[in-house]
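Just so you know, all these numbers are worked out from the coordinates, no wet-lab data involved. Here the structure is a predicted model, which means the values were calculated and not measured.
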Structure 1
Amino acid sequence: MVITYTISDLAKEFDLTTRAMRFYEDMGLLQPQRGGPGGRNRVYTARDRTRLKLTLRAKRLGLSLVEAKEIIDSYDSPRDTAPQLQKFLTVLTDHRKKLEAQMIDLQANLDEIRVHEKEAKALLAKAKKSI
């Protein structure tokens, strides 16, 4: 017997809204079958569940949904995993470099804030003494 899931099942399991699930479907990340009257009900397979899990993992890593889709789709190709792993490594490396650059900018901002805080405290202390 094949295990299937409803949109509500997966939304609840992964703490998502059904709207988010439909968005992932629109992006091509999920491809549920249709069932019920008029094909209105979405029927998700274990493959869809895995793709959703990988999508959410990619989001936690800060990857875009387009990047996530490219990586996840590459696993649907032939058994040779080297191209998939190379693509994954390239995306991760690019993302790490962007985050490191952002971290340098944030550190510079924090350093500047500390200088201004120190100056403001000194001015405040001086102002309090003259009262």
Structure 2
Amino acid sequence: MKKDIHVVGAVIVNEGKILCAQRGPEKSLPYKWEFPGGKIESGELPKEALQREIKEEMKCKIQVGDKVEHTSYEYDFGIVHLTTYICKLEEGNPVLTEHVNIEWLQPNELPSLDWAPADIPAIEKLSKEFNF
């Protein structure tokens, strides 16, 4: 039986554009694009986990808003349960510590990147339904 992995992703919006982050070569899903975030630790609420993860991996502070999407996707390493949230930058600017590249794109430009499969339902929703 595959391991269930519960993760959160930040759809960080700034001046009408959304932050997209590219995974590094040493990670699973190398060079795929994703919303930054990570695993929910034991005893953490999803929004708390997201704030912690963004502070750790992007060295900035965010305000977490409404849920965008919840997706479950079965990879070879486990079943990822991803919940994405609309977020606003509160302090600082994203810094590359775990990712190899970041892009700020308009919602309708999101499908142009090679996204991790678990992120695709949120991409489809954001590119069609959201206006910032």
Structure 3
Amino acid sequence: MLSTAAASLVDRALLFHCTVCVAELTTGVANAEPSHKTWEKLRNHYAALFATFPAGRLLTPDPDVWAEAGLIAGTLARTQGFQRHQRKECLNDALIFLSAAKAGLPLLTANRTEFDLIQQLAPHGRFIHF
């Protein structure tokens, strides 16, 4: 749940989305049990949400972002002792952070801990914690 201040910011902002986030969400939908009574509602919810994303405001990591994100994720995995699943999450988060940074946009996140670590290695990016 967003704080009042964060909700106000989102309501007034021109929002951008990242293809990495879309992939994370669709992985969750695909991993849900299709025979469950709420699966169709879940699928339809995200399909409708994705349909609202203007193509011009959908950020996709380019090769430079992929390379830098790999360096950041690898460095943090080594220095922070990340487990296998944490390395993949860190790579995704670095891709999201760097895609926003390349577009000159701050990232809105509830994950202060990991994005603070990423920002220490990529100080040209910004994030807003809610």
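Quick notes on this one:
- Identity of the structure behind -0.72, -0.98, -1.12 (criterion: log10 I(q)/I(0) by the Debye sum over Cα atoms at q = 0.21, 0.26, 0.30 Å⁻¹, for residues 36-75 alone, calculated), options 1, 2, 3: 2
- With helix-only ellipticity at 222 nm (-39500 (n - 2.57) for each DSSP H run of 4 or more, over all residues; to 500) derived as -20000, matching label from 1, 2, 3: 3
- Of the structures 1, 2, 3, the one that 33 was derived from, the read-out being relative contact order in percent (Cα under 8 Å, 6 or more apart): 2
- Ranked by mean projected area of the Cα convex hull in nm², structures 1, 2, 3 are led by 1, which has the greatest value.
- Structure from which 4.0 was derived, mean projected area of the Cα convex hull in nm², for residues 52-107 alone, options 1, 2, 3: 1
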